[in-house]
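Read-outs: derived from the displayed coordinates by stated rules, not from any lab. The structure displayed is predicted, hence computed values, not measured ones.
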Structure 1
Amino acid sequence: MREHKPLQALADHIDKTHGDYYGGDKQQPLDWAIAQGIVEEYCRCNIHKYNHRINAKHADAEGQYLDALKCAHYAVLLVGEKLKKLEAVKSENQNGESA
């Protein structure tokens, strides 16, 4: 499958992004978005931002590649949020059926 190599590159990118990007005690933007209850909107905005930047900001292949990874990373985060909601709905439905 052609997807394996890009998926591995994305996984490697995601692994490198964990930690305190903004350093010290500063709140990470994603954590702030989660606390505000706007994580889906935050992810969609960043997907749009990095998708637009791919060719608009970078003429070089490396810059385009990195912005494509960032775009995909936010898409993965958005899928994760949607998955949590789907699992919650399924759990509620199962609990309602057994009651």
Structure 2
Amino acid sequence: MRAIAHMECAWSQYAAAADIVANISDPVQRQNQAIKRLLPSRALLVANTTEMINHLLSHVSNMGEYGTVRNVLTQSWLPDINAIEKVLQTYLP
């Protein structure tokens, strides 16, 4: 549960930073703010999500529990986290 809370907190920070960056009209300023604000938030979100998934997978003991983890992994949040790639015009792992 703690890993989920950490991930949700990181997601909130990322969403707030994404809103700030999205409202900047100047492309150069938007890119600079994406590097300054959005990139660190994304790194924290990825780290916390990885921790959450590892924790969930370490406790899977049957197909029903695996199905629950699979549902978490297939949620539609991934395209949102990769939106920063358009601003920075580069691929991020």
Structure 3
Amino acid sequence: MRDEQEPFLASFDQEALARDRGYASVNVAEALSSFARLRAQMLELLSGLDNSSWLRVGLHEEDGRITIESYIRHAISHDLAHLRQIAESLTPLLR
């Protein structure tokens, strides 16, 4: 969306992706390190956007027209949900 005019954004099956990537057996420290690296890259890509660029649009397969801003807000919410899941899974180990 940042570099293309209204690109098509395909949806995907999150459960199948997690299964295919073996998320259930991943090393938590490595996964968190990878997550942090990918989010830092995302921040670098987005840091140069001016106000009007946040309103650039893509066509999501399930949600229709979405802006960069709405996509990022959704991604943040999604990330927080996963971080909460990680914290909950680690809680028994810390007792």
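As an exercise: helix-only ellipticity at 222 nm (-39500 (n - 2.57) for each DSSP H run of 4 or more, over all residues; to 500), calculated from one structure in 1, 2, 3, equals -22500. Which structure is it?
Label of the source structure: 2.
Here relative contact order in percent (Cα under 8 Å, 6 or more apart) has been calculated and equals 37, so which of 1, 2, 3 was it run on?
Matching structure: 3.
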